[in-house]
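Student: Listed next: structures, encoded as structure tokens.
Please treat every number below as a calculation from the coordinates, not as lab data. All figures in this text were calculated on a predicted structure; none of them were measured in a lab. Cβ atoms are built from the backbone, for glycine too; each structure is taken alone.
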Structure I
Amino acid sequence: MNQNKICPSCGAEYYPHIEKCADCGAVLLTPDEYSKAQEERKLTEEKAVENAVKIMVGDLNWMSELRAVLLDSGIPCLLHSDAGCTKGCRSNTVQLVVSPEDSERAQEAIEEYLMDLEPDLRTAREMLGKGKCPACGSSIGPDARDCPDCGLPLIIVEE
């Protein structure tokens, strides 16, 4: 008997002959493969993150999405939020944290995910790497903060 396949990302079920999820594009798994993947993910989630390093800060939905990206990459991570009152006194801003050993790998995984979401980011990075402005193609210096021709900010300065 053929068993239906399951999407490891969104949990959608498909007929056995389907190979990829129509919703998220993930490769579908048999029920046994899905169970094994869920167990591995749970172990990754449970692995302690000692001396946590903040990778990103943002709203709960976005940080949850990025947490799933890291867990799918085998990188243990946690969402951390300061406890606040339940009346909305605090925002729903959370921190995505990883161990110091995993911080570089986590940054790379998130960057790759963002470039998959927005392919223009990859093109912009390539142009910057060649010393060109991603907007107008003018030559820029290695320490330039703005494009001298079009004024595009080339770096984001957090205040």
Structure II
Amino acid sequence: MYKNEKEMYPDVCSWFRKMLQSKFKDARICVEDTSKKVLSKWLLEKGFHTHFPDYQTYEVEVDVTGVVVKSDKEAHLGFIECKLGRISLRDFSQLLGYSKVALPLYSIILSPKGISQPLNLLFNVARRNDILYYSADKHIFITKWLQRKKGIDFSTIIPKGASVL
């Protein structure tokens, strides 16, 4: 079992990099632990800022950030928030805020323990999938992380029936 979130980051980075590489075969992919860096500064350091005109407004600290550069004119962000305990509404809301600011192509929150009971009720009983959306066509994925498999548990993805791949 992971002792802290930071121990999750290398496994999650590796999984996310492979997922993005399989989805965007001809793109340049960068995935890193950005938990201790403000996203705008990280994008500037890596030279990706030129692809994101609003990058200076990205005053967020995402655990794992991915960048997919398809061309000089097209690039996308991907965010992953890692939690050791059950994912709470507070955890979800943090990622929702980050996603509303930077509009990533992928926004994922995961935990080896899955989601909290209140979040389970919100999405699976009250069916409030509307709050997953941070843009008209973009939503957060919530899922359980499988440490042994070093990947996500596809059967737990919220919204139900959604596929990250």
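Student: Quick check for you: by mean count of other Cβ atoms within 10 Å over residues 34-41, which of I, II is greatest? Walk me through the numbers on the way to the answer.
Tutor: On the way: I: 13.4; II: 16.8.
Biggest value here belongs to II.
Student: In terms of Kirkwood radius over Cα pairs in Å, which of structures I, II is highest? The partial results should precede the final answer.
Tutor: Working: I: 18.8; II: 16.0.
Going through I, II one by one, Kirkwood radius over Cα pairs in Å is largest in I.
Student: A further question follows. Among the shown structures I, II, from which was the value 14 of relative contact order in percent (Cα under 8 Å, 6 or more apart) calculated? Numbers along the way, then the final one.
Tutor: Values: I: 14; II: 18.
Comparing all candidates, it corresponds to I.
Student: Taking 13.0 as the value of Kirkwood radius over Cα pairs in Å, for residues 66-129 alone derived from one of the structures shown (I, II), identify that structure.
Tutor: Derived from II, not from the others.
Student: Still on this structure, I have one more. Comparing distance in nm of label points 7 Å out along Cα→Cβ at positions 42 and 146 across I, II, which is largest? Show your work: numbers first, answer last.
Tutor: On the way: I: 5.5; II: 2.6.
Checked I, II; max of distance in nm of label points 7 Å out along Cα→Cβ at positions 42 and 146 sits with I.
Student: Of the structures labelled I, II, which one yields 0.35 when FRET efficiency 1/(1 + (r/R0)^6) of positions 58 and 122 (r between Cβ atoms, R0 = 25 Å, to 0.05) is computed from its coordinates?
Tutor: Working: I: 0.70; II: 0.35.
Structure II accounts for this read-out.
Student: If helix-only ellipticity at 222 nm (-39500 (n - 2.57) for each DSSP H run of 4 or more, over all residues; to 500) comes out at -8500 when worked out from the coordinates, which of I, II was used?
Tutor: Numbers: I: -11000; II: -8500.
The value was obtained from structure II.
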